[in-house]
Structure I
Amino acid sequence: MPDPQQKSPALDWKARLKLGLALTGARLKGVATLLRTRPKVDEALFEALETQLIAADIGAGAAHALIEDLRRVARDKRIEDGAALESELKAALVARLVPLELALPETLPKPFVILLAGVNGAGKTTTIAKLTHLFQSQGRTVLLAAGDTFRAAAREQLAEWGARHGVTVISQVGGDSAAVIFDAVQSARARNIDIVLADTAGRLPTQAHLMDEIKKVKRVIAKADASAPHETWLVIDANTGQNAVQQVKSFDDALGLTGLIVTKLDGTAKGGAVASIALDRPVPIRFIGVGEQPDDLRPFRAAEFVEAIFA
């Protein structure tokens, strides 16, 4: 298993982001080629562009919205050359994604409780390790709650990350997930800990009993701290593409999400799905991950993201 404490490659973040999003960018090469080789701006160009954007996993709804943006810009600015629309397309996509940028406030209540959810295999546990590294680099103390009580392997993996980062992990064998996280919040208060990262078992949004269980977890956390959880984040595997949009809708309906973490962008050609999230369910994207190293989890920045996929 990769170690998020290993040093990152000697590349700056923008270079790593471009490298990680290369497959997504390859999907958009057809868009750039079309704009550069079709000098006439007409309805045929817009229709061809929409088809190319859908093929790039932008999503039908988001692609249509972007084309409407381009039509309006082309009309208002009297653009007649297809090549001139490329920068306008980038600007339109940035404008759609900017509302998803939302940083955490500098001053946080203590303990600041973050509940993490997601489907099986989305990368929650590795993401928790990266978040631990990130918060520790900011000088904050962290405590982990092993709320995935269904799988021994999940508890063991979280315990291993805790040991590597020198943080306490609250866990119990075969216990109730809500009870484990409740104890973790109480323990964090007693120890004067800054951040509690609460793991939960992976679940599909179609598994009604498991969705009810995580709703219970959130209610029980509020009994330990009336204002908690302060954040509820969904970890999404970018490889799921447009399916991620339905995950966001389902978990948001159940939990009232305050943020998303999009992982594994380095292994997928489906990074364009974030545009569909922006249109269909604009939950803020707190972080994106483009690798296994600790610094490969960074806050989402729309302009950087668009620059990288069009690089």
Structure II
Amino acid sequence: MPPDELSAYTTYGRSDWAALRSNTSPTLSDADLSALRGLHEPIDADEVADVYLPLTRLLNLHFGAARNLMQVKAEFLGRQARPSPYIIALAGSVGVGKSTFARVLCALLASSPDHLRVELVTTDGFLHSNSVLEERGLMRRKGFPDSYDLPRMLRFLAAARAGNGDLELPVYSHLIGDIVASERQIVRQPDILMFEGLNVLQARGTEPAVVSDFFDFSIYLDADEADIQSWYVERFLGLQRTAFRNPASYFHHYKDLPSQDAREVADRLWREHHRANLRQNIQPTRTRADVVLRKRSDHSIGEVWLRDT
């Protein structure tokens, strides 16, 4: 991060950050981590103890303060406090490990002594269907801001913030690479809502509100671009040996490519699509995050940048 960007943050090395967990104890077993980690995401108990537990402690403190403020405001207005979820944003590039990070953090937050209800929502469900993207000439821009149904995303967040009970949202299948019309995710009045996606911290748009207006806390998962590209390629090769072999897979036609050819395809997809989105739309939002987590080339988190104000 350039010095002018870093000036808004205090930088913690891994050991200094780990010391901030205080007496917070691990609550996930090796079996839990195995079930939560994604392909080529080697998270272990040390990472949970050193990085996730201090962050969980910080988030629980923020959550408690927000609930207290909500109660104080309700008392001032002479009315019952309306339940409203504490909304945490998680942003970062394709291939940086957001999905695994979000699942593990949600599991830790849900295991708190207060037995909080935690729900995870990804912005994939707000992508336009492939038929709409084809009609609008946007298939090659899937994942870019204009490929999402932004008004629907804003309506969902507004309804969640208002505490409007159970909410439904579309489901995106990574297997078929499209919205599944017959499926819905039900979000049931959470205490904490994790909202994960590529472009969730963007501030510009044509709508009167932006997605980030609804967030109480925001996290950006960061790494060197060369490392993210390498992880993306390795994940692609791993999926070629597994999910791509399913005839229903959107990438089934790549299943029998020789290894070198598959690597070249993955490199091309990165260069022509994901790199442009990272540089144009995702990385410029990094300085809007409350916490930036910097990953090393081995996937482990080596530094934490905590916003001072």
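Nothing in this text is a laboratory measurement; each read-out follows from the coordinates by a stated rule. In this text, all values refer to a predicted model and were calculated from it rather than measured experimentally. Cβ atoms are built from the backbone, for glycine too; each structure is taken alone.
Data for the structure
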{"quantity": "Value 10.9, 34, calculated as Rg and Dmax of the Cα atoms in Å, for residues 137-184 alone, assigned to which of I, II", "calculated": "I"}
{"quantity": "At a computed 14.4 (mean count of other Cβ atoms within 10 Å over residues 105-112), which of I, II", "calculated": "I"}
{"quantity": "Which entry (I, II) yields the derived value -15500 for helix-only ellipticity at 222 nm (-39500 (n - 2.57) for each DSSP H run of 4 or more, over all residues; to 500)", "calculated": "I"}
{"quantity": "Of the structures I, II, the one that 22.7, 66 was derived from, the read-out being Rg and Dmax of the Cα atoms in Å, for residues 49-192 alone", "calculated": "I"}
{"quantity": "Which of I, II yields 3.7 [distance in nm of label points 7 Å out along Cα→Cβ at positions 121 and 233, calculated]", "calculated": "II"}
{"quantity": "Relative contact order in percent (Cα under 8 Å, 6 or more apart) from the coordinates reads 25; which among I, II", "calculated": "II"}
